[in-house]
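What follows is calculated from the coordinates using simple rules that are stated; it is not laboratory data. Please read these numbers as outputs of a predicted model, since none were measured by experiment. Cβ atoms are built from the backbone, for glycine too; each structure is taken alone.
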Structure I
Amino acid sequence: MQPGFTDVLRFAWRYWRRLPLALAGACLLMLGMTVVEVAMPVAIGRLIDALVDPAVPGTALVAFALLLGLTLLFHALQKGGDYVWCRVASRTMRAICAEAFGRVQRFSASWHEGSFAGQTVRNITRATWAFDDFGDALYFGVLPALLVTFGTGAVMTWQWPLMGVLFLAGALLYTAVSLVLSAKVMAPRRRALVGVDSELSGVIADAITNNALVKATAAEGREEQRLARVLDRWGWHFTHTWNVSVHTQVAQAVCMALVEGLVLGVALWFWARGDATPGDVVYVVTAFLFVNRYLADIGHHVRTVEQAAGDLLPAVRYGALTPDVLDAPAAKPLAVRGAAIAFERVTFGYGLAAPLFRDLGVQIRSGEKVALVGHSGSGKSTFVKLLQRLHDLQGGRITIDGQDIREVSQVSLRQAIALVPQDPVLFHRSLAENIAYARPSATAADIDRAARLANAHAFIERLPDGYATLVGERGVKLSGGERQRVAIARALLADRPILILDEATSSLDSASEQAIQEALARLMVGRTTLVIAHRLSTVRHVDRLLVFDGGRIVEQGTHAELLARVDGHYRRLHDIQAFAWSPEADG
């Protein structure tokens with residue numbers, strides 16, 4: 001079910017109520033300002049009466065002094081309200097951005113795989129500023145408009161019941177028309193525009209993020225055409241929304257003119273009958289001008305509220321979503337003794353698809369070096385993702401040293417695992433920060449030592465800024481081999497009891513690979529290691545190989561044992577790769 005305006009209000013209130021004193025102070029200042037503003041037309045009317053009929057000496061001077069005092073008090077209360085509300089707005093905006101970012105970070109790997117990063121970033125930043133617009137429109141627009149309108153109506157009703165009732169009825173009619181036009185006419189169009197706007201951001205971010213591939217395939221024109229198609233839809237929605245907005249403003253202007261003519265006509269009728277003084281007529285005119293200023297903008301404020309509410313919807317949805325993977329209520333830190341891993345009757349599948357694993361069981365001893373081999377899609381990557389608890393199981397359990405990973409905190413679980421992926425992930429930060437990412441307390445000497453072990457120190461030293469060099473978004477300033485060595489240095493520095501290597505030497509030249517293999521051999525000593533192997537030549541010396549096929553472990557044993565099985569899966573995989581890489585095959 002899609003969230004609505006009431007959900008946005010509840011979302012906003014959840015943040016405002018965290019600052020009860022500041023919120024109460026801002027509201028009291030606004031109430032005081034409103035009382036003063038309602039009183040100012042009364043003071044103006046009395047001043048006019050004093051000037052028309054100066055029967056009592058000094059009356060005009062008193063009325064003038066009262067008007068001047070009210071004006072000064074109004075501005076003092078207004079500035080005080082601005083100051084306090086600024087504090088409320090800045091703190092709540094900061095909280096919204098931080099919490100939306102925090103929640104998105106904790107969503108499952110599946111959620112991130114199905115979302116545009118650029119669109120998610122746009123949703124968070126836009127929601128942060130939309131909350132400011134939402135609060136400002138309510139506090140500076142809608143709230144004072146309602147208070148001044150009803151306050152003025154109450155004063156008129158007390159003095160001239162008929163005029164007061166007509167005034168309030170006209171104001172309510174105008175407000176109702178504005179709300180209906182905004183909610184029923186503008187809101188759907190604005191939501192459609194926001195949706196296309198988010199899609200636009202996603203398309204741009206997707207192309208820019210993959211600019212290297214775009215250039216490599218000379219696809220700039222194709223990406224521009226793709227963007228043009230989205231821009232065509234965006235332009236249509238923008239123009240349509242703008243035109244409808246103009247039409248609603250015309251309807252509101254006509255309604256306001258009718259209300260104004262009715263109220264001023266009644267005031268003049270009272271004056272002609274002798275039931276109102278010139279000052280009373282001036283009071284009505286002035287009061288209406290005050291109220292008109294608010295009512296004329298009420299449509300704008302309502303549109304701003306509606307627009308901001310639409311921009312807030314993604315953040316509301318993020319707040320309503322429950323992460324797929326949650327810590328157990330009494331989750332404890334993982335206590336690693338030997339890092340023995342067990343998959344016990346594990347059943348798992350993605351979404352509504354048939355389970356990939358059914359009753360999968362395997363034991364990995366403490367300190368054992370195990371390679372996972374098999375065709376693409378056979379379950380190797382899913383195996384290590386489940387160990388990291390990036391997804392939850394549909395059946396069975398996974399344990400580390402006998403502890404069910406669902407019963408320990410995710411932070412402690414992942415802090416026990418070092419990962420070197422095939423496609424290393426680097427931040428647009430310095431090389432030192434990237435190497436120390438899993439251990440931010442590391443010293444410069446620690447970072448230097450890890451880089452040397454990973455055969456990365458030499459190329460880092462050649463860079464103009466050395467370890468302070470910024471690597472670019474996703475490490476684009478480095479070659480594939482250099483990124484891989486930085487990732488290996490990060491794993492070396494992390495010093496975790498469980499190590500996952502996803503073909504960690506795939507991007508290295510022969511000389512670098514030999515040096516890295518030696519470093520990895522030292523790193524694996526005393527650690528439980530899982531190696532996702534695509535090139536079988538890299539796993540000859542592990543303790544055991546697990547051969548995956550269709551989500552099942554169809555064979556396991558040492559390289560020599562499996563190679564000896566003439567009709568075995570591993571032997572077939574090995575022979576295919578050996579033939580494909582042989583000089584005869586290349587020729």
Structure II
Amino acid sequence: MKYLSLFALIVGLGFQAFSQTLPFAKLHTRTTGIFDDGGAEVVAFDNNNNYVYTTNKSLNRIEVYDYTDVRKPRFMHYIDISPYASHVTSVDVYLEQVAVVGYTNAQSSGKLMFFDEKGVATGQFPTGAMPDMVSFSPNGTWVLVANEGAPSDDYVFDPIGSVSILNISNGVANTPPSAVQFVNFQKLDTTAYDSLINIYGNNGQQLPSQDLEPEHIAFNPTSTKAYVTLQENNAVAVIDIFTASLDTVFALGYQDFSLTGLDASDTESNIDIKTYTRLFGMYQPDGIASYSVGGNTYFATANEGAARDYTAYSEVVGISNFVFNPSAFPNYINMYQDSVLGRLKYTNTLGNKNNDLYQDSLFCFGGRSFSIWDDNGQLVWNSGDQFEQITAQMFPNEFNSDSDDNNSRKSTSNEKGPEPKAIAIGEVDGTPYAFITLEKMGGIMVFDIADPTNPQFELYELNRDFSKPANDPNAGDLGPVDLEFIPANVSPTNFAMLLVANAVSGTVTAYEMGVGIGLNEAYKVENESIFPNPSNGIFNSTYEGDYKVYDINGKLVKSIKNHTVIDLSDQPTGIYIIKNTEGQAIKAVKK
């Protein structure tokens with residue numbers, strides 16, 4: 001009975017029940033059988049033919065499935081990237097044009113490759129060093145690539161970070177390789193920039209153009225601007241697409257952990273989410289997405305955190321590396337304890353404004369949050385410690401687990417907590433939602449963001465079974481690193497969908513959401529019927545018994561004892577689920 005899975009999801013998690021208004025259900029999980037080796041990292045959907053494209057880093061290929069029947073995806077073919085590059089990193093698709101990026105040498109130019117829906121190559125173009133993400137603009141005219149340009153481990157080679165821009169309005173086959181334009185950050189090498197932009201690679205010896213590392217891209221609705229996360233730099237760049245030029249770089253500032261808490265220790269057995277004076281988190285977002293409300297454009301970020309940690313240079317230190325002034329830190333002796341702040345990871349590049357003996361503030365990696373910003377780079381709202389508070393309440397015995405170990409409670413508390421990784425924004429039944437993956441803990445946080453100044457937590461979906469070893473194929477989804485929102489008007493199910501790629505478990509899971517999901521089929525309890533159905537509110541059962549009645553959002557609205565009549569005349573019109581004592585369910589419609 002397909003609705004029953006949705007039904008169990010809605011009513012089975014007590015934490016969700018008080019707030020959830022978005023019907024949300026898993027449809028299917030597809031597995032590669034590859035554990036902890038990037039079997040499924042980036043996912044893209046083509047609404048022209050219902051094909052889903054997924055990068056398989058382990059096998060260096062793109063895997064293509066037909067999702068016309070989402071519950072039974074059909075394998076079509078794979079695209080071997082080995083003839084072009086040895087490391088595939090990203091894929092995107094627009095109207096049967098498949099764009100893929102990869103590289104062979106991390107510090108040399110990469111490649112942007114195009115294929116048709118059958119996997120036939122249609123064009124090749126150069127990119128910058130270490131292309132990390134490829135994305136079509138909303139209008140399909142432009143293809144942009146974020147070229148991270150990360151240094152070699154010994155810092156001997158540190159290529160510049162850049163964004164590749166390609167106009168394909170004349171068709172890929174009619175576009176020469178010389179048409180690629182590059183936006184870099186060399187103008188910051190000779191002009192002033194915001195001092196809050198973290199530029200300190202190789203102990204401050206690198207030029208800004210080398211040190212700025214593009215990660216992910218989002219477009220404004222008109223395809224004229226691109227917002228690009230510079231993760232290690234705790235900043236976002238704004239690119240003018242038409243002129244292929246850098247508009248500006250926004251420094252994002254810091255999350256104040258004296259106002260919002262965190263669980264900072266992996267040795268303290270209790271979950272201890274609390275505030276700390278003079279402790280700040282660098283947002284350092286990975287994923288980014290944009291949307292518009294009331295004619296204003298906003299971008300939202302998943303604040304994962306990222307450290308420069310190489311053999312030749314590392315900024316990561318423990319608290320023992322710092323000396324504190326008792327006037328600034330009255331309880332500094334207590335801070336050294338492993339159960340307090342002694343195990344948290346910090347950067348040694350910030351927090352000593354006077355450049356003297358004493359540390360005046362502490363800065364850790366990531367915000368453990370997601371944020372909404374206006375198009376001037378001003379913070380509009382931040383989720384604070386909600387991710388940790390929610391997971392602590394729902395999964396206290398698995399809180400802050402690592403992505404590849406199902407017996408690792410609190411093991412990530414001293415690093416970046418649940419690690420918000422990817423973010424997508426989409427509208428369901430007229431309401432915009434943000435979907436954020438937690439790479440370490442796993443699962444998806446969903447927030448109603450209709451009011452950018454006051455988003456509301458909607459639900460947390462975790463498709464992970466901690467009772468099984470992490471490498472067990474039945475352990476569920478581990479390490480979600482990318483997601484794709486599919487609007488209802490182009491979805492193969494006619495309802496909004498979400499595709500999630502999980503790098504550790506090597507799985508791709510499809511979810512469906514929106515009022516009415518799962519109710520397009522006839523549901524009937526065995527040997528039992530409800531009549532008339534639809535009715536004006538009085539339903540009769542063929543058997544006397546006990547029944548519970550739930551509305552479409554999973555809220556219990558009535559309990560019936562030892563009766564054949566189910567009276568919903570006092571309830572509003574709509575769809576209800578009537579459940580018997582054996583757990584079987586049937587749809588009832590009140591007119």
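Brief remarks follow.
- Once distance in nm of label points 7 Å out along Cα→Cβ at positions 170 and 450 is evaluated on every structure in I, II, the highest one turns out to be I.
- Origin of the derived value -1500 (helix-only ellipticity at 222 nm (-39500 (n - 2.57) for each DSSP H run of 4 or more, over all residues; to 500); candidates I, II): II
- Distance in nm of label points 7 Å out along Cα→Cβ at positions 50 and 338 derived as 9.6 - corresponding label from I, II: I
- Which entry (I, II) yields the derived value 3, 16, 26, 26, 16, 8, 4, 1, 0 for P(r) over Cα pairs in 10 Å bins from 0, in percent: II
- Highest-scoring label, criterion being distance in nm of label points 7 Å out along Cα→Cβ at positions 274 and 290, among I, II: II
- If distance in nm of label points 7 Å out along Cα→Cβ at positions 146 and 226 is computed and equals 1.1, the structure in I, II: II
- At a computed 27, 21, 10 (semi-axes √(5λ) of the Cα gyration tensor in Å, for residues 354-417 alone), which of I, II: II
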